[in-house]
Structure I
Amino acid sequence: MTKRASLLDDSARLMRDFMTYAVLFQDAVARAAGLTASDLQALGLLMNDGPASPGTLATRTGISAGGGITQLVDRLESAGFVRRERSVEDRRRVVVTPVLAEVERRIGPLYATIAAEWGAYLESLSDDDLQVCVQFMSAAVEINRRHVEDSP
């Protein structure tokens with residue numbers, strides 16, 4: 001096996017491991033916050049992408065519009081992590097808005113240890129290495145996002 005083939009094999013295995021442990025960690029954080037994994041993922045999308053209608057959130061998460069997404073938003077609202085608001089552009093529409101202060105207060109501490117460890121690791125990298133990491137993670141996010149959007 002060539003060095004490149006070995007590196008590609010290692011990369012594939014490590015990506016599988018990374019994704020597996022990222023999902024398992026997110027599940028643990030969700031449980032600790034009294035949420036489901038889907039609730040936490042939807043909350044993350046709202047925090048990163050901004051307020052969204054329940055229909056848009058359903059599309060982004062792959063959860064069926066209607067009952068499924070309504071229950072998810074109900075759980076997040078009951079927990080105090082989001083609020084439903086009327087759209088400024090169209091008062092007939094509802095948008096789901098994250099309550100950032102509450103998310104930071106109650107969920108932020110659940111990430112404190114891992115964030116500190118990742119922060120220390122990233123600080124140890126050179127600017128060039130950090131740039132490669134940013135490019136890699138940007139590509140990984142875009143590829144994953146595209147496949148989520150294209151999934152059946």
Structure II
Amino acid sequence: MKLSNVPLRLATGAFILNSGLNKRNLPPEAAEGMQGMAANAIPQVNNLSPQAFGKALSTGEIALGAALLTPFVSSKLAGAALTGFGSGLVAMYLKTPGMTAEGSAFRPSQDGTAIAKDIWLVGAGLSLLISGLTPKRPIIGKVR
């Protein structure tokens with residue numbers, strides 16, 4: 001892992017791990033609400049019970065947070081997973097009625113601001129993915 005990836009992985013990993021841990025014992029109403037919003041982007045989540053959805057969401061967030069915090073998980077893999085997770089949140093934001101400002105496809109409404117900010121997860125994931133795909137040493141200007 002590149003030293004420059006450490007702050008990004010610590011910040012995102014700790015945030016997502018904490019979020020997953022806090023969802024371990026979701027009340028059924030909360031799980032149902034989250035499932036309803038997620039179904040706007042991924043309709044297949046409606047095939048799960050709210051309790052199963054809540055458990056899957058919690059487990060997924062815990063696994064992603066732990067992967068980001070684990071040094072031997074490659075930045076390429078951690079970045080790909082974070083990009084996928086963040087992209088799902090952005091898709092949910094874009095497809096949930098009332099999340100974008102009237103007349104805009106992207107600008108958040110007052111209600112959408114809390115979810116629209118998750119675009120930073122996509123940026124962080126792409127940064128890790130690109131970092132993991134690029135060589136550790138510069139190949140341009142290398143003296144032989």
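No lab work stands behind these numbers, since they all come straight from the coordinates. Just so it is clear, the model here is predicted, and its values are computed rather than measured. Cβ atoms are built from the backbone, for glycine too; each structure is taken alone.
Thinking only about relative contact order in percent (Cα under 8 Å, 6 or more apart), which of I, II has the largest value?
When relative contact order in percent (Cα under 8 Å, 6 or more apart) is computed for each of I, II, structure II gives the biggest number.
Compare mean count of other Cβ atoms within 10 Å over residues 35-42 across structures I, II and report the one with the greatest value.
Of structures I, II, the maximum of mean count of other Cβ atoms within 10 Å over residues 35-42 occurs in I.
Where does the value 32, 19, 12 come from, among I, II, when semi-axes √(5λ) of the Cα gyration tensor in Å is the thing being computed?
It traces back to II.
Out of I, II, which one gives 41, 25, 19 for Cα extents along the principal axes in Å, for residues 51-114 alone as computed from the coordinates?
Checking each candidate, the match is I.
Identify the structure, out of I, II, from whose coordinates helix-only ellipticity at 222 nm (-39500 (n - 2.57) for each DSSP H run of 4 or more, over all residues; to 500) was calculated to give -23000.
The correct label is I.
When you work out distance in nm of label points 7 Å out along Cα→Cβ at positions 43 and 75 for each of the structures I, II, which one comes out largest?
Evaluating distance in nm of label points 7 Å out along Cα→Cβ at positions 43 and 75 on every structure, the highest lands on II.
Computing Rg and Dmax of the Cα atoms in Å, for residues 19-98 alone gives 12.6, 42 for which of I, II?
Traced to structure I.
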